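Scrolling down, you'll hit the structures one after another.
Quick note: the coordinates plus some simple rules give every number you see, no bench work behind them. These figures come from a predicted structure and were not determined experimentally. Cβ atoms are built from the backbone, for glycine too; each structure is taken alone.
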Structure 1
Amino acid sequence: MNYFEKNLNEYKKDLAGLIKIQSWLRSTNDYPIGEHKEALEYMASLAKRDGMKSYVDPEGYYGYIEIGEGKELIGFLGHLDVVPPGDKNLWDSDPFVLTEKDGKLFGRGVQDDKGPVMLSYYLMKQLNEEQTLNKRIRLIMGTDEEVLWRGISKYKADNQEHIDYGITPDACFPVTYLEKALVQYNITSKETPDFKLSAGVAHNAVPDSAKLIVDGEEKIFSGKTAHAMEPWNGDNAIYNAVKELNSNHPLIKFIKEKLNYESNGETLFEKLIKDDSSTLTITLSKANIEENEAILSFDSRLPSTISLEEFEEHLKKVCKEYNLNYERYDSLPGVSFDKDSKLIKELMQTYQEVTGDMSEAIATGGATYARSMDNVIAFGPLLKETEITEHQPNERITIDEFIKVYDIYYKVFMNWIK
């Protein structure tokens, strides 16, 4: 029985307090909002209780917890913000109340990323209690990972210390050696529509509900949400609405003729854009089309065979054909690590020893804090058997899976500090 399992009730109590804090961004203009700083201060209060050092940025952009002594700094990068809960009617329990059922924990953030951050905290708690550390271990916590990365950006702008090497517990096992480039953007039209369409709550999620109003008649279309890195796992409610809409509005024509309801952009680019490990993804994530505004929001993940400049050049050209405007909302460069590097080999070996799974390192469309600092690798916490429910209603994780994850992380850090 590992430390995490022995202290499971305390972990659940602490995680419940973090899940309770509704740290999702209501508007890009109101950052940082109180809930973000509240989440940081909550983690700092736990650190004070458990005899660890902590720091909270006065404006609430980031914070960190630290243990140990020495020049070398290793650790974790995680985030305390979450995506919006979406339609609460699709949840079986309150998304901001940690609920346990059939060996699973439910709540917004239990997979992404509050549950893993708290698990990382408990590993530091154990090491702080049981080890004399000749290295420092730091848990860095951002508060804007799901939107514009302003938290980790301010950490760096403030010249806070970078960890020398570490992990971000915000992905899948085994080891993520490559993350595709990301771009989020809006396409707008000045033409007034004769209908209203609204859907979506975040750039990085497939919308599960859309409201269409035509001639005063309102109709709700349902779908299934999914993370924008894998839009094929969802059912886009915007597409479901547009299929029943007879309109020559430029945005609707763009969807039908160029997007063709696809997630890979094959019609838009007149070819399938892919490399050896991944394919281009295009997620239509939000729509707000009404009298005073007509805007579609997108998230795309780019394989190595197309640059951001090439991608945008083509989109702008197509938009011009439809008298539409293209606006970049955010972008992140991709990141790639040598699969034969010492760091990745160490992580892979530990993962294989604990799980017996001999799978190779993976490439992903996910965007993690591995992009923010050198020698930080996306490493778990989602196992092969994990049902991926991040960004979805009834987000959940099994306790038994987290027990195994804790073993993996513990062995990694014990190797690093010996």
Structure 2
Amino acid sequence: MFSVRGLHLASTVCGVRSLGADACPLPEDLTLAEAASAFRDSGQWAEIVDACWRTVYVTDDMRLAQGFMLERVPVLLGGHYFGPESLTARTQWRTGAIAVDSMRTLLTELGPWVLADTPNGHAALREDVDPRLRDIVDQLSASERTFAASGTYVGHGAAGSRPTIDMTAVRIRDADGRLAGTAVLHKPHVAMSVLATLGALGDQAHFERMQSVERAGRRPAAILFADLESSSPLARQLSTAAYFSVGRRMVRAADQCIVDAGGLSGRHVGDGIVAFFLAANLGSEPAAASACIGAAQALRAEMVEVAHRSDLAPETLTMRFGLHWGATPYVGLISTAGRAEIAALGDEVNEGARIEACATGGRILASKQLIERLEPDDAAALGIDPNSITYTRLGDLNTATDKARRDAPSIPVCDITDTRT
């Protein structure tokens, strides 16, 4: 049996079969399989039909997108792309509310090809398509276009949004020039230059971690809070443009340290940084605790370079850190028309913020709950000996804030600032 990149080809389509959440097998036709593997490996939103317009392949990325990145939607293999079974299946997807409208638009755009590929013309095609699409068939004329066609349709996004989607259809021909099928490619209605900018600035692994919390829920995590001390005097000292540059360098450095450690970068407020290191993403609670501490140490060291690039003395850019463990924070992705960001709620998140506010002087304060999750080897690599640490109640610190004494006075914390020096 032929295979491409380790995936076996599907059996010859004899009738219609439903595919659940499993990965879609490659088509039996070698030409279509070659196209399918190429689209799959490049992460395209793509569907492939054979010469009779029966669906033979849908990429996982396309299925995840239709499932709002929460699940692969089920697909129907072997059914006519515009047929009643296929359209009914689409109405069951999370984007099902617009399934009929989008397929009507697609039939209008692709119908000339579909008609040209259908023996016996209009009459036969009317029988093939869903009844909700038949009125469009009468308006079609067969197309002589040989290679590609394009158009747009209205999609379905988060919170009921209706983003415009670009569609490009490309004919697939075998080595002898015979029509093997058609690939229907979809993408957001955004210029590739914009997508390239976003992709160049972003980290693929971090995007995938963000998608892992698309469905908000309670997730054990190490929590990092950091903030720049004496930012107000610095803002008055520097020009607005210079201060903006400092802030941009600091945020970029912070996000890079968090991403490199396997964390999720949360919302930036002013000069504040927040990050979450999920046990599910890092593999275990000890790994999440270790990653959190490692990110804090890395960012503290990186601030020296940020100061150098900003022509400032290192002591001018002093960050304080509060590290805590959360057994039950509610973590999820918030996506809007203007941004996508990670947010978390819960008492432990608020406690992490209180710990950070008490870490004046550029210290790294960590809670006992976090430190005691470290494995011995990880602790040693971080320069920490948990057995020799003495903890102090947060409310008893001479730097304790009024909010810390009110909200989290009994949390035991320790200073791990100089463990790597």
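Each of 1, 2 could give volume of the Cα convex hull per residue in Å³, but the derived value 176 comes from 2. Tell me which structure, out of 1, 2, gives -11000 once helix-only ellipticity at 222 nm (-39500 (n - 2.57) for each DSSP H run of 4 or more, over all residues; to 500) is calculated. Matching structure: 2.
Once FRET efficiency 1/(1 + (r/R0)^6) of positions 182 and 270 (r between Cβ atoms, R0 = 30 Å, to 0.05) is evaluated on every structure in 1, 2, the highest one turns out to be 1. When relative contact order in percent (Cα under 8 Å, 6 or more apart) is computed for each of 1, 2, which one produces 11? Structure of origin is 2.
For which of the structures 1, 2 does the calculation of FRET efficiency 1/(1 + (r/R0)^6) of positions 214 and 246 (r between Cβ atoms, R0 = 30 Å, to 0.05) return 0.35?
The correct label is 2.
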